[in-house]
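Scrolling down, you'll hit the structures one after another.
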Structure I
Amino acid sequence: MKETLPVQRFPALSETGMVEHGFILRIPGLDVKTDRESALQRLGHYHRDQLASIGSRSLRLAEQIHGDGVAAVDAGSAAKTKEVDGLVTMDPNVALGIYVADCCAVFLVDPIRRVIGLVHSGKKGTERNIVGAAIQKLRNEFHSESKDLIAVLSPCIRPPYYEVDFAQSIVAQIRAENVSKIYDDGENTGSDLERFYSYRMEKGRTGRMLAYLALRR
């Protein structure tokens with residue numbers, strides 16, 4: 001019998017009825033005390049199995065350079081878009097993916113225009129307002145309106161385990177874009193190493209959670 005992976009889901013996204021989403025948590029018993037690329041290789045088939053459960057879709061990833069670049073992607077785009085930390089799409093044949101281990105994955109959904117975005121926002125990306133850039137991209141590319149957008153923050157590291165509360169800043173940045181439907185359950189990746197990978201608490205030798213988001217077909 002296939003093992004069930006620990007996957008967190010967010011009620012605000014589920015209630016839209018129009019997206020598949022998840023936040024794949026720590027895989028119990030898997031040794032990931034290694035460098036990032038080796039850890040991702042070890043996690044790869046677990047993540048692929050979970051993505052297969054939402055149907056055949058092309059996974060699209062961001063290079064994640066802690067910047068403020070955002071790209072619109074579709075099934076014809078590269079598997080990994082260089083020099084960006086955010087992705088947006090209206091293609092239901094695509095699943096957006098972001099890896100995190102203390103940084104925040106921000107889910108953006110416009111249920112009216114049927115477009116989605118997924119953003120990697122840690123300390124540096126938050127300083128550059130990557131989430132604001134992603135919301136602007138949804139406006140410019142797909143004519144999304146702030147009043148329609150839903151924003152959900154994944155678990156991320158917060159005080160007292162980290163000196164900066166960048167989640168609080170992300171929420172403020174989203175509000176500054178006149179988005180009011182913002183959801184953050186306040187979970188701290190530094191506080192629970194049974195559920196989460198934490199770059200800070202594990203001194204860089206750890207795995208990554210995978211946030212994924214796709215439009216239902």
Structure II
Amino acid sequence: MEPSDPRRFAPATQRNRDPILAVLRRVLPRSGTVLEIASGSGEHAVYFAEHLPALTWQPTDPGEAARASIAAWTGRSGLRNVVAPRALDAAAEEWPIDRADAVVCINMVHIAPWESCTGLMRGAARVLPPGAPLVLYGPFRVGGEHTAPSNAAFDEDLRGRDARWGVRDLEAVIEEARSRGLGHVETVAMPANNLTVVFRRDGGMGMA
């Protein structure tokens with residue numbers, strides 16, 4: 001990487017992108033716009049857009065450096081179905097995007113205040129049409145318990161860095177989604193003790 005290269009590299013992306021992609025192939029619409037919340041480095045956006053060419057990927061992130069990384073990854077990829085990253089804070093009352101055919105959010109809800117999770121549900125419910133999916137990925141507690149000792153240690157580390165952060169209870173996330181009209185469809189076990197959680201906007205079955 002050149003000294004002036006703004007790209008960021010998230011090692012976990014290499015490990016989790018194919019299992020996540022396998023779920024996305026099943027649950028995302030065949031065409032349309034996918035709004036990614038908290039895109040981070042942009043590596044996922046480019047990888048998924050490359051492998052799902054009929055979809056347009058709209059990456060977002062509240063951080064300027066993250067958006068620069070996303071733009072750099074996109075520019076180097078040459079892909080035409082990844083649009084310029086937008087500044088978006090999931091916790092904000094209003095988002096700069098008013099419609100999407102799917103929303104994807106990877107590894108955010110545990111590295112953010114709970115208000116970001118509630119804002120994500122509020123915003124997704126607003127921008128998604130009936131039947132459209134919201135897909136979350138990350139570590140969760142299930143039944144009030146961590147799914148692995150490594151997740152418990154990770155949770156402790158997160159809370160030590162910021163008391164507002166932490167691995168969330170899956171049931172609390174599902175209930176928050178339900179209160180916003182987003183029904184829980186499935187939970188998929190993933191490598192490294194993570195989960196992919198799929199919701200759909202109430203009011204229609206949607207097309208996978």
Structure III
Amino acid sequence: MPGTLLIATHNAHKTREMRAILGSHFDVITDLTELPGMTPPEENAPTFAGNSTIKALDASRAMPGAFVLADDSGLEVDALGGAPGIYSSRYSGDNATDASNREKLLSELARPEHAAAPRTARFRCAVTIARGGEVIAQFDGAVEGRIAETMTGEGGFGYDPLFIPEGHDRSFGELPEEVKNSMSHRGRALEQFREWLGNHPNSITTGQ
């Protein structure tokens with residue numbers, strides 16, 4: 001199915017992952033690095049779905065003819081009451097990095113009130129598809145797992161080296177990319193998107 005997809009992100013890791021999952025469905029997959037003057041919108045919704053909608057609509061207004069995909073995703077840790085949640089990318093502050101976020105997460109789980117608690121957690125992802133300032137479809141995915149005591153592996157990004165998916169003994173940072181993509185929160189949401197594309201063969205060219 002030919003077409004062009006604009007991913008509403010500046011995150012090269014996300015773009016690479018989505019290209020690996022969706023590449024056969026589009027001739028071109030690009031992202032917001034192609035729009036260097038565009039200022040990212042404020043993500044002030046209380047949910048992943050709300051923030052993915054904000055990003056998708058903003059990018060689709062900036063490029064009215066584009067078929068736009070935005071995702072918002074994050075990690076929920078039960079011992080921390082669901083944190084970092086929608087604040088996953090900026091958990092350690094305004095100048096957060098993947099490394100500083102992971103360090104803060106491990107530090108929080110080591111606190112006396114959390115140290116003995118189960119380290120169960122999940123990744124969640126909400127995907128919004130938009131065109132011309134209108135939402136066309138939405139999808140979501142989740143994967144259950146636990147937080148490791150230490151970081152392992154150099155693959156993936158974000159919290160991947162700390163997250164061990166249910167049924168496995170290796171982190172997302174250790175598992176091969178194709179294995180991770182087959183079960184990840186983003187992979188599951190995008191699988192729904194691929195199924196939707198199959199049922200809407202003219203959607204890319206017509207926006208229907």
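Throughout, read-outs are computed from the coordinates displayed, never taken from laboratory work. Values in this document were obtained by computation on a predicted structure and should not be read as measured data.
Some observations on this one:
- Test item: helix-only ellipticity at 222 nm (-39500 (n - 2.57) for each DSSP H run of 4 or more, over all residues; to 500) calculated as -7000, pick one of I, II, III: I
- Of the structures I, II, III, the one that 46 was derived from, the read-out being percent of Cα pairs over 18 Å apart, for residues 47-134 alone: II
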